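The structures considered in this document are given below.
Each reported figure results from applying straightforward, stated rules to the coordinates on display, with no laboratory input. Bear in mind the structure is a predicted one, so any value in this text is a computation, not a measurement. Cβ atoms are built from the backbone, for glycine too; each structure is taken alone.
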Structure 1
Amino acid sequence: MGLRNTPLEFGTLAKALHWLVAVGIFTLLYLGLQQAGMEKGPAKSEIRFIHGSIALTVLVLMTIRIVWRWMNDVPAYPAGAAAWQRLAAKAVHWGLYVVIFVQLTAGAMTVATGGKNLPFFGLFSIPLPVAENHDNHEFWEEIHEFTWKPIAALLTLHVLAALYNHFVARNDVLRRMTVGVK
């Protein structure tokens, strides 16, 4: 298996980016829901700091992933896949990309319009050229808080489709994005 994609499976880089982003997104969803019910204080601040640092990492990985996808062939859909399945797969993938980017952007804008820099695990922080503004902060926070729901719905569809393809349709859709799955 090489770095680049082939007509039959995704390459090593595409697989690594897929699974790193997946772990990052699930971690962000968990941390976001965890902090939602917490009172303000040091524990919530620490979770927000980690949440923001992971989000910045996911943003970079997602950007690399999209560029890599455009630069490489994508393995063909299995023979016999219905047109609606191909369309649904494309819609879910691109829907995930769009909503995740909206979520990450809204999170960054929430931090920036709140007058803070974007943290990165205490190593450095990134200032955005955005003025502190309460109304804009509330706007971006609303978008950030809403978009986890479509992400969760699309992720559920994505996982269910992968499992359907593997266990019911018995094709190679799941195998071509994993290592060692038979």
Structure 2
Amino acid sequence: MTKINKRRIEEFIRVDHAGERGAVKIYEGQLLALNTFVKDENLKKTIEEMKVHEKEHCEFFENEIKKRNIQPTKFLPLWDLLGVGLGFGSTLLGKKAAMLCTASVEEVIDEHYLNQINQLDKSEKDLKKKISKFRQDEIDHKDIAYDEGATKKGPYFLLDKIIKTGSRIAINISEKI
């Protein structure tokens, strides 16, 4: 395997920072809905537990951005707004939609992280180890979401496609800009 170049590592860290921050914002939006309009203490507890992992992931990439002097994506303010909106809106649609939001995002991130893991070499073994751990957390979140009622049946099929398409677009933009 050839050594991965510095620019590519910077792209990985930039996009992963944006993605983990986006995940935190989605959960913040869901919690906002759960604290105002939708009363479901069990769902609230589940989301709060998953948010803890996302904050840990985000803090790691925040530190990497600073340590390696990498510019975060210029789209962070937009991703923040869209993340809160997606979380809030999906929760207003009900528990199945809120959990599908998590499942759909995590399926894209699972694929995204696996792609990065396959490109990282031993010169970035610590980064690879962290991304592998975070990927497992995301897989666990996806499994929790399905256990809690996420579904792709009926109109949820379309919601899944919209969320996944938006996530992939955000990934492609955040790597470069």
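Structure data summary
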item	result
Parent structure of the calculated result 3.4, given that mean projected area of the Cα convex hull in nm², for residues 98-145 alone is the read-out and 1, 2 the choices	1
Identity of the structure behind 28, 16, 15 (criterion: semi-axes √(5λ) of the Cα gyration tensor in Å, calculated), options 1, 2	2
Read-out helix-only ellipticity at 222 nm (-39500 (n - 2.57) for each DSSP H run of 4 or more, over all residues; to 500), computed value -28500, structure in 1, 2	2
Answer label among 1, 2 for the case where relative contact order in percent (Cα under 8 Å, 6 or more apart), calculated from the coordinates, equals 31	2
Value 17.8, calculated as mean count of other Cβ atoms within 10 Å over residues 10-17, assigned to which of 1, 2	1
Among 1, 2, structure where distance in nm of label points 7 Å out along Cα→Cβ at positions 26 and 114 as derived comes to 1.7	2
Origin of the derived value 15.8, 46 (Rg and Dmax of the Cα atoms in Å, for residues 66-161 alone; candidates 1, 2)	2
